[in-house]
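Heads up, there are several structures right after this.
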Structure I
Amino acid sequence: MTTKPPGDGSVTTRRPRRRQIGRALAFGLLLATTVMTAGTPATAVSSAPGVPDLGPNVTVFDPSMPVSSIQATLDAKHAAQVNNEMGTTRHAYLFKPGTYGTAEQPLQIKVGYYTEVSGLGASPTDVVINGKVEVYNRCLEGGGTSNCLALVNFWRTLSNLSININAAGQDGCRGSANFWAVSQAVSLRRLNINSGTLSLMDYCTAGPQYASGGFIADSKLPSVTNGSQQQWLTRNSEVAGWSNAVWNQVFSGVVGAPDDAGFPSPPYTTLETTPVSREKPYLFVDAQGNYNVRVPAVQKNSRGITWANGMTPGYTLPISDFFIAKPSDSVKTINNALKSGKHLLLTPGVYDIEKSIDIERPNTVVLGIGHATLTAVNASTPIEVDSVPGVIVAGVTVDAGLKKSQVLLKVGKKDKRSHSTADNPITLSDVYFRVGGPHVGRTNTALEVNSDHVLIDHTWVWRADHGVEGFTDTQRWNTNDGRNGAIINGDHVTATGLFVEHFQRHNTIWNGEDGTTILYQNELPYDPPTQADWMDGDVEGYAGYKVGRHVKRHLLYGGGVYVFNQNNPQIHTENGFEVPQTPGVKLHHIMTVNLSAGIIDHVVNGVGEAADMTKVGAPVYITDYPAP
């Protein structure tokens with residue numbers, strides 16, 4: 001494995017051992033250098049170079065703290081965040097290596113909006129939670145007693161720890177599983193759950209208990225109850241079992257994944273290995289109490305977890321190599337730090353970005369914690385990445401602002417030769433986008449990728465279908481202006497977990513050669529007022545996934561396009577997918593579904609039955625296009 005960043009664009013790797021309707025609306029206590037009690041911010045009180053000031057929105061726990069104090073801190077924060085869907089509060093809760101909770105007094109953590117819960121160990125086994133880490137349904141009516149679902153349980157992170165499931169003190173139903181009832185912009189990474197059941201839905205509340213998708217990577221899990229989860233990607237993991245599928249369940253490089261020979265009954269899509277992957281960088285504390293960032297290596301054709309034989313292959317950066325940004329820091333300050341050779345750690349909060357954060361140096365790491373959010377100001381592009389190898393952007397949310405941006409995140413320039421390489425690709429991990437929701441948002445394109453050899457490892461690109469902007473659903477069409485979600489112009493781009501929703505033209509356009517997508521999920525916009533507003537020239541509507549007509553080689557595994565034209569149920573979309581008819585462009589396991597309004601006439605290129613009002617909630621599947 002490498003112990004330093006690659007200087008020539010190369011990385012040495014080591015293969016690990018095997019391993020229903022639309023949305024309703026944690027080695028060392030460091031007590032000599034740092035004084036913290038449960039609930040205090042992670043602010044260093046000495047000049048120790050390895051102990052960073054992570055700001056007021058990061059709380060660090062250590063195993064010497066009373067479980068009751070940790071529990072009280074987390075309960076209070078959850079109460080403040082459980083309904084704060086469109087708020088500005090961001091927080092990260094970090095656990096130093098050790099064990100938290102006991103058999104008699106388990107630590108039961110509930111995770112709300114814009115919250116990250118992560119261990120600070122070099123391995124997930126270094127931080128152990130005896131208890132649970134959970135997300136429940138939100139009950140949106142009847143004073144919080146009815147219409148209980150997880151369709152809007154967005155923006156939360158759980159990573160790099162072990163859970164010994166212990167439900168002591170909970171009732172019979174709540175004691176039956178560790179519940180993680182979520183939808184988009186939620187990731188589970190580097191988890192080791194040793195016992196019990198992980199449920200991806202909350203079946204303990206009143207109905208309807210719907211949930212709408214998520215992402216697991218580099219995790220070792222017990223039996224998983226998928227339940228009502230409409231679509232899900234599990235990548236490079238181990239599972240003891242998987243209960244069921246709803247519409248679109250994809251497994252890539254997963255030991256114990258279900259067989260997909262019976263597709264679409266059940267609708268599993270299983271790849272033996274993942275063609276290219278790189279795990280998300282993570283903070284950890286070493287034996288001397290110093291903070292570091294581990295940068296995992298690229299893997300090719302991999303399967304199972306990266307930490308089975310010890311530390312994940314890759315290299316380690318000391319925290320002193322990072323500029324640790326706070327929301328009060330200007331873009332000029334951030335860019336000066338990047339130009340001086342620093343990497344960038346974005347602490348939790350909302351950053352107003354009036355001009356681009358420019359990432360020009362190879363192997364630069366930009367790591368956000370606690371759902372750090374960059375908001376475009378004065379039509380800016382908040383992040384621009386040059387066409388250089390090894391850049392990683394991870395854990396960042398990018399919001400459109402009031403003035404229309406051309407792009408929210410741009411990777412490479414169309415007129416500049418790409419220097420990114422297959423062995424050291426530019427990587428985006430858990431990078432999310434919003435156009436509207438907490439405020440009016442406007443952009444032509446959210447994500448534009450012009451470089452070759454880019455890896456997109458889990459993104460949610462969202463033009464808001466609901467929010468607090470102050471106008472009706474009908475007005476949203478003319479106010480939250482978002483033309484395209486993702487435009488991929490570079491060659492050899494791979495996306496593992498591509499969620500793109502509600503944009504006003506094509507949600508995804510793929511123009512580059514040799515592209516691969518492993519799980520695609522899309523909802524068409526809810527709010528076109530008329531058919532005339534939803535026309536691609538003479539064609540009725542815009543396909544949710546479009547591959548450019550000149551493309552000769554493209555692969556998609558497990559894709560779904562959903563329709564819910566609630567403003568005008570009579571609107572048609574001719575095709576869910578539109579691709580050139582050539583042997584090298586292959587779609588495997590794709591579907592469309594009607595969520596109760598509007599019509600998709602065909603699945604792909606005129607093939608497949610209509611997803612119309614006679615098939616509400618019943619997907620229309622195509623096993624392979626073109627047919628063998």
Structure II
Amino acid sequence: MEVSAGQFVFRRSGARARRVALALLLSTVATPAMAGRISAAVDGVEGPLKDAVVAGIEVAQYGQREVTAAQARRLYEHADAQVRKALEPYGYYAADVKGELKESAGDYVAVLHVTPGEPVKIGTLDIKLDGDADGQRAVQKAIAAFAPAKGQPLDHAAYEKSKAAIQAALFGSGYLDAELVTHQVEVTRSANTAEVHLAWKVGARYRLGTTTFEGGQFPDEFMQRYIPWREGDFYTQDQLLGFQQRLIDADYFSIAQVQPDTEHAHDGVVPIMVSLAPAKRTIYTGGVFFGTDTGPGVRGGIERRWINLRGHKLKFETILATRLKTLSAQYQIPLAGPDNHSLNFGATFRDENTDTSTSRTLGLAATDSAIWQGWTRTLGLKFLTGDFKVANIQGSTTLLYPEVSLARKQADDPMFVRRGYSLTVAARAGQSGLLSDTSFAQLAADAKWIRGLSENSRFIARGSFGATKVDNFDKLPPELRFFAGGDRSIRGYPFQTIGSPLPAGQVPIALAQCASHPGSSCQTLVIGGKNLVVASAEYEYYFKPNWGIATFVDTGDAFNSFSDYRQKIGTGFGVRWRSPVGMVRVDLGFPVHDSKAQSSVELHIVIGPDL
């Protein structure tokens with residue numbers, strides 16, 4: 001027999017030769033060794049440690065492939081070292097691995113019993129920065145939060161994250177050339193400890209240079225009003241983020257990006273690049289809504305985001321609902337300065353009809369608003385005139401008064417707040433004779449506080465307070481009187497049905513009005529109050545990501561004097577739906593121990609944001 005590459009050549013040399021050749025041929029086409037699948041069974045570790053072990057062993061990568069017995073043995077023999085290596089990033093440098101390779105019905109199972117042992121702990125944590133960088137608050141905070149800290153188990157992922165946090169804090173504080181020159185982790189297995197040595201060469205702290213705008217629709221002179229620093233101030237990332245947020249809040253741009261131009265930084269000064277793209281200039285809004293206080297309705301609006309190169313804005317809005325109709329216009333003039341300073345001029349016509357009152361009023365307002373100490377501060381002069389009817393008693397008024405308000409709001413997620421609050425405080429006063437029919441002074445406050453209690457629940461607290469001093473209460477329109485009841489007040493009572501009762505001497509007049517005008521309501525003869533105290537507590541539980549249930553207790557009263565205070569309590573339950581258009585709240589409220597309540601149950605529906 002002669003064998004050439006890739007082929008067999010046979011020569012006739014007798015029967016014996018033929019038998020040998022045939023046996024050789026059969027041996028070359030014999031069935032290969034039996035193959036099967038291999039899997040791993042790991043015990044002794046759970047959670048992230050088990051996930052790391054499974055991801056680190058080669059056996060797990062062959063789960064969908066067939067292996068021979070020799071391959072299975074090789075994979076099992078390598079698993080010991082692979083398990084140890086997989087656990088080291090979590091600080092376990094003395095892991096022990098025992099097990100066996102089992103065969104059943106042609107398949108293989110690598111059984112691994114893992115004992116991770118005691119983790120290596122940080123014995124020394126040495127962090128050094130040259131210069132004065134460690135005096136910056138952001139850098140101090142990053143160093144103080146370094147993990148793993150001394151005495152804690154070594155965790156490589158946390159170590160890398162903490163290094164990056166210090167580097168980011170240095171950059172964000174203006175040390176743009178900061179460089180990590182020493183980064184060592186020395187593990188002593190015999191002592192089960194580790195030493196961490198880190199050192200940064202920080203360099204000079206940069207200052208803010210020239211700001212350049214690209215892509216915007218306004219001249220640079222106008223854009224300077226949004227810069228919250230002076231050229232030459234120390235660079236901080238917070239300054240840049242605040243600047244970018246101001247540009248976004250201005251509502252002129254679809255894109256607003258603020259970045260340091262590090263390529264052209266020199267002599268400790270870094271220029272700032274601002275990339276802008278104009279937003280759509282005119283926007284139209286509209287929609288259908290329903291509220292138990294207002295009834296079904298539609299709303300619409302037109303806004304001109306800028307009408308000239310000085311950034312002036314113009315906005316029209318209207319609401320047409322069963323119980324409420326409004327038409328308003330506002331003209332805004334932005335002013336120079338880093339605090340969102342603006343002048344606003346507005347006019348509003350309001351036609352409202354509730355169970356308690358009706359009113360048709362025209363309001364004019366000129367206000368000055370700005371950001372002050374984190375609050376939105378508004379100073380204004382307002383004019384209000386019109387006719388109204390409260391408890392079927394006709395009235396009219398004209399008032400000119402100054403008003404000041406402070407508002408603040410914080411939320412971790414505007415669409416679904418788990419940690420946030422809102423607070424508004426307003427004060428106003430008018431003097432009789434100065435285009436006003438009566439003298440008055442009023443203080444009002446509203447607050448709301450939201451906290452997530454667990455992954456699926458929230459607690460919401462709410463409160464309202466008001467106090468008024470007035471010479472002639474009859475000259476105050478419903479807008480300036482205090483009422484309680486409704487979906488944002490004491491649920492269990494209809495909108496604005498809680499307040500001081502109509503004086504006994506005027507009840508016959510109101511009843512006569514009811515008789516002569518069948519459309520008039522005599523169910524609730526209340527005139528509102530000079531004062532208001534309302535508090536609410538609510539608990540929500542979400543059994544699905546977008547669906548939840550709620551229970552609540554509301555209490556308070558609208559009254560003229562504390563001797564007249566009669567506490568009203570409403571309680572109930574409801575359904576919450578995180579719909580694509582916002583939070584939908586449907587509540588059933590019940591008055592507690594009140595025989596004079598109009599009904600035993602009230603339905604309240606509200607669609608809108610939490611704050």
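Every number here is computed from the coordinates shown, using simple stated rules; none is lab data. Remember, it's a predicted structure, so these values are computed and weren't measured experimentally. Cβ atoms are built from the backbone, for glycine too; each structure is taken alone.
Can you tell which of I, II yields 18.4 when mean count of other Cβ atoms within 10 Å over residues 285-292 is derived from it? Structure I accounts for this read-out. A value of -5000 was computed for helix-only ellipticity at 222 nm (-39500 (n - 2.57) for each DSSP H run of 4 or more, over all residues; to 500); which of I, II is the source structure? Derived from the structure labelled II. Taking mean count of other Cβ atoms within 10 Å over residues 117-124 as the quantity of interest, name the structure among I, II where it is greatest. Structure I gives the largest value of mean count of other Cβ atoms within 10 Å over residues 117-124 among I, II. Comparing mean count of other Cβ atoms within 10 Å over residues 253-260 across structures I, II, the highest figure comes from I. Looking at Rg/Rh (Cα atoms, Kirkwood Rh), for residues 149-508 alone for structures I, II, the greatest value goes to II.
Match the computed value 1.50 of Cα Rg over 2.2 N^0.38 Å to one of the structures I, II, and report its label. If you can, show how the numbers build up before the last one.
Working: I: 0.89; II: 1.50.
Source structure for this number: II.
Between structures I, II, the calculation of mean count of other Cβ atoms within 10 Å over residues 261-268 yields its largest number for I.
Using distance in nm of label points 7 Å out along Cα→Cβ at positions 189 and 213 as the calculated read-out, with 1.9 as its value, let me know the right label among I, II. Source structure: I.
0.00 is what came out when FRET efficiency 1/(1 + (r/R0)^6) of positions 101 and 349 (r between Cβ atoms, R0 = 30 Å, to 0.05) was calculated for one structure; which of I, II is it? Working through the options, I get structure II.
Kindly point out which one of I, II the value 0.10 was derived from, the read-out being FRET efficiency 1/(1 + (r/R0)^6) of positions 341 and 357 (r between Cβ atoms, R0 = 25 Å, to 0.05). Source structure for this number: II.
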